[in-house]
Each structure stands twice: as structure tokens, then as C-alpha cells.
Structure P
Amino acid sequence: MMGFIWFWLVAVMIVGYVVLDGFDLGVGVLHLFLVRTEAERKATLGSIGPVWDGNEVWLLAGGGTLYFAFPLLYASAFSGFYLPLMIVLWLLILRGVSLELRNHVDVGVWRSLLDGVFGLSSGLLTIFFGAALANVLRGVPLQADGYFFLPLWTNWQPGVHPGILDWYTVIGGLVALVALTMHGALWLTIKTSSQLGRRAKDVVTPLWLLLAVLTVVSLIATIAVRPASLNNYFNYPVTFVVPVGVVAALAGVWFLNRNAQPVKAFLCSCLYLFFMLSGACWGLYPTLLPATTGADRDITLSRALSGPHTLAVGLAWWIFGMVLAVGYVVFVYSKFQGKVDLAPGRH
């Protein structure tokens, strides 16, 4: 029972991170090509300025939860994925530095440089996060001792000894890039007005069309690469509500954005991300990290789980920490509700 609880607690934290930090990553991507004036750049950054660093707390909390709830998974994954984790760490650092230091020097070339760093690091982060999830769904070459190593790429084919990047993980990266960019565009339609808000609304439609195609392609590719991901759905047919939810959420984004209901469209985008990630987790359960070298080497829930005392004490502290985190999120988002002012010198 504790294993089931902690599996879904970790899943909830991952979903929370993607939904919350996802829109400001998407705003970062749009910052490269959607904005046209310095006032619009400041408005774009102002729309995420009060919340972006708080959103990343969910990523840290998820990593910390893995450390004490599933130590075997933490040890194996964080060593095998050492190279991409270092890349992600540097991208997070560059993104934070560019946001914090952009306005410290009033020189055009300085701002342009950091705008580029912010947009590029945001885009690469979305791709790496999507590719990371695809790596987990596909599986890794786990050895008998539970460890593995992945080069950045090999022959671009999923197999017994794949690389971090292959055609399947690239699809995962593209889905994440398009989905989170659309998520960011919907956020900007809520938080900005004038021409910037209208351009953000207009860019949702082509992104939606591309995302709909990529969603279907990714589903077919996942079934081809890992047919076992459908087992839980056939064993518990009621859970087919998850793919139905994906379709309904996508339809809601399309309809509500066209009818100028940005808040509801954004919430539908949140639901799309929730159902996509929940569906991926359900397709894995009770496996945490599949092995391409044989099912007997899979890191499963029962193998990776900590002791009962650790999990019981950890659950009490987790509940306390989540109450604080959720309270902080509610407070910050309520204090900074409304649209960002594009007027020079205004907040």
C-alpha cells in the first residue's frame, strides 16, 4: 500500500512541476519570436517574474522525494543519466541568471544577449524534459547491479543499447516543446493585453494543430516501442478515461481559445498535461524504470521502495511540506492576479 501511495505522490509532484513551471518555460520560448518591443519584453518577463522560481520548487521536491522513497531508483537514474542531468542543471542556471541579471545593465546588447540565453535555455529544457520521460518509458540498459550508462546518441534506434536521443525520444522532446509553448501562449493571453495578448492568442491555433498530430504520433510510437504500456489499461478498462481526457482537454483548448475564454483554455491545457503524464505513469506502474536488457532487471516498486518506518515518517513530513507549498502557490498567484501593464515604468 505504501508503495502505491508514494508512486502517485511522486507522480503528483512531477505533474505539478510540469503544469506550473511549464507555462513559464513556454513563455521563455515565445520570448524569442513573439515579442517586438522592449515594453512587450518586460511585460512578458513580468507575467512570470513573481512565480517562476517558486514553480521550480516542485522539481526539487520531486527529486528529494525520490531520494528517500525510492533510493535504488534515485541511485540508478541519477548516475546513468549523469550527462543529461548536468545539461539540465546548466540550462536551469543560465535561465535563472538571464532572468535575474537582464535589467541590471542598461545596455541593448546586454539585454539582447540575455534574452537569447533565456529563450534558448527555456526551449532546450522543454526538449530535454520530454526526452527524459521518453527515456523512462522506452527503458534503459540496466545491468545486473542496477546501474547503466547512456551515451548522448548511438544509432538513433531504440533497442537493447540505446542512446539518450533516438527517434522515439526526439518525438517525446517535440511533444514537450510544442505542448509547453502552447501552455505559455495561453498564459500570455491571460496576463497580457493589447497586441501582445492577441498575437499570443493567434499562435495557439498552429501550435494546437501541431500538438494534436504529435500526440497521436507519440501514442503510436509508445505502443510500438513498449507494448506493455497498455497492459494496465486492458486490465482496468475504466482507466481508458485517461486517453479520453487527453482528447477532451485538447478539444477544450481549441474551442475555448477560439471563443476568447483564455482562463478556461489555460485550464484545459493544464488538464492535457495532467492526463498525458498520468497516462504515462499508469502505463509504467508498478515498474519505475524498465530495462531494455530484460524484464528481470526492471527497477520495480517492490525493489526500490524504502523501509516502512522511513515511508511513514516521510509521509507525515511530506503532508506538512505540501501544505506549505500549496499555501505559498495560492498566496502568490492570488497576489499577482490580473494583467501586466505594458506602459513604460509601470509594474
Structure Q
Amino acid sequence: MNQINIATTSNRHRPNSQLLVIDTAAPHPINHVNRQAFVDQFRAGDVIVVNAAATLPASFSGHHQPSERPIELRLAQSLNPGISRFTHWKGVLFGAGDWHLKTEDRTDIPDLVVGDRLIFDHQLQAEILHISAENGRLIEIAFIAEPDKLLHQLYQAGRLIQYSYHEEALDLWDGQTIFASTPIALEAPSASFSITWEMVLGLQRKGVHVVSLIHAAGISSTGEAELDQLLPLPEYYHIPVDTAAVVNQAKRDGRRVIALGTSVTRALESAADDQHHQIEAGNGIATLRLSPDYQRQIVTGLFTGMHEDGTSHLQLLQAFAPWPVIETAYDQAKQRGYLWHEYGDTCLILA
């Protein structure tokens, strides 16, 4: 494939934003339009499902005791019993440096022992509870704080997880979508970054149903191929009763269900009853890893960003369209100067 261009700023509403539309049932399956034509791609009766998770500041810089060496902890998976607890996490440890350095170029971490402390700003501390036998950078920790003060400390001491292709440090707002509600995502459900309330109202005027769920989108990259192979880790989701009812009625009627983002896809397919092609409302843990061979039960379309070669997200697209079509569409997108990554251009696949 050709070289990609990366969106390096958090400007999510560029007037020249492009939308790649892949409609596998159309005579000409690949089309390129301005993102302002997003609403035009849908019809009355379609159901669009969004992720209403807010993004936590999940990157914490500090030092390791007893070595006193600088470290960064990035939260990777909640190990808490519900969405209102923030004590126990699985995380990935990085050595000295910050987001300005490529994750693969970060220095080695200190030698770790269960019981070691990680010390951060604003009197926030964590204790190492477990060190993965698969990779020593993957650890389980418990924050040491009064439960009613912990969330406030996390917001004081933490920053958004971000990567070296950004031009400037991100503010907390840069990680939130217009649907953000419950703080549980560790990286932003970025497919909705480009969605405005004007678009939502336009969809509703057309008779499109827009409903939500919550999915705890986890870390997307560790800078190490061995660790990245473990991603995505199991992730919490919650599907409201009203959302399940709308989606299930659409499936019974043969109408389209479009997921805004790979996290929504993972939640809906994890909640599917394989026999009846319906979803169950309530809480669950998404362990499903979508692949080209996966037979979708619920989702018939996906709106997402532009994903790099070799990523699990790009593999997921092949559950919606054959690889030759995706490869051709992506090559065309590169030739047209599409921008990649979370603040870049977008793709709608209708299977």
C-alpha cells in the first residue's frame, strides 16, 4: 500500500474532511464524498449505535519505588466490579519519557517486584499486585487512595493517552465525543469525534434511530508487537434496555444496524444470541476478537476511522467487506490525501 498521511492535531471538524464509503451491495462499491454528506448515506429505519463512554485520563507519569526511576503507567483494562469503582486496573508500564517519544523507543522499565509502589503527582500512589508472566510490562495495580477521593485524584494526576504523531499535548476535552457520559474508556471512542449535534438531528429527521451503549474502550498500542498481540483485552460494556429493544426490532424487521466505532461493534456482537440474532440488555465483558472469518450476528455497517496496515482494527474491517475491496479503497484514499488516525478522515462500510 502507499504511504499514509496522519492527522497531527485534534481539529475534528475540518471543512475538507473526507468520507470513504464502501457499500458491498452496490454496483460501484467504493465512493469518496465530503464528510458533510454523512447523513445522506442513511435511510429511514436505520439504527445507528454510538458509544457514550467518556474518556478517562489514563496516563500517569511518576517514579518507581524503590528504584526512584521515572516511569509512565498507562491503564489498559479495568479490573473493578463495576463502572463506579476505579481502584484496580491492568496497566502497561513505560520507562523514562513521555508522548513526544514513539512508544517503541521508550527506555526499559525498572526491575519490578510485587508490592512495589508507583508514585504520581497529587499524592496518588499505586501498588503492584501482579506482574504478567507473558510480558513484564503488563502489570496489575491498585491505587491507594480514599475511595471517595480517588476519581478526583485520577483527573488531577492523569492525562489522556496520546502518541508521538500529535503536534501538541491533548487536553481532556480532546478525548471526549458529544455523547460522552460515564467515564470508563481508556482511549477515546474516536469514531464519533466527527459527529455533531447537527448531524444527529439530520439523521433523526430522516427517521434514523440513534441509540447508545457504553463500552470501556481500552488501550490501542503498547509499542511492542508481543504485547499488542494481546489486544484488545477483555472490556466492560453496558447495553441499556431501550437500546436492546430498538436494535432487536430492527433485526426482526431486516433493517440495518450501523455501529459508530469498533468498540460498539465488539459490544453488540459480544451481546449477541447466535441462535436468534438478538442482543441482551445489561452488563457484560467483551472477550470477542473480530476477524475476517467472523460471521456477524448484529452489525450490518461500521463507521470508523482510517486504520494502519497490520492493526487489529484493520483486520476487523474484513468482517464487513472482502480484503481486495478494502485494499483498493484504502489505496484510493491514500492517493486522495486522506488523513489517518483518530482525528483524521473516516470510512463507512455497509455490508
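Rule-based calculations on the coordinates, nothing more; no lab input. What you see is a predicted model; the values in this text were computed from it and never measured. Cβ atoms are built from the backbone, for glycine too; each structure is taken alone.
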helix-only ellipticity at 222 nm (-39500 (n - 2.57) for each DSSP H run of 4 or more, over all residues; to 500), calculated, reads -5500; among P, Q the input was structure Q
Given a value of 3.5 for distance in nm of label points 7 Å out along Cα→Cβ at positions 263 and 335, point me to the structure among P, Q it was derived from. Q
Identify the structure, out of P, Q, from whose coordinates FRET efficiency 1/(1 + (r/R0)^6) of positions 63 and 271 (r between Cβ atoms, R0 = 35 Å, to 0.05) was calculated to give 0.25. Q
Where is mean count of other Cβ atoms within 10 Å over residues 15-22 largest, in which of P, Q? P
So distance in nm of label points 7 Å out along Cα→Cβ at positions 135 and 167, computed for just one structure, reads 3.1; which one of P, Q is that? Q
Of the structures P, Q, report the one carrying the highest value of FRET efficiency 1/(1 + (r/R0)^6) of positions 79 and 183 (r between Cβ atoms, R0 = 25 Å, to 0.05). Q
With mean count of other Cβ atoms within 10 Å over residues 199-206 coming out at 14.5, pick the structure among P, Q it was computed from. Q
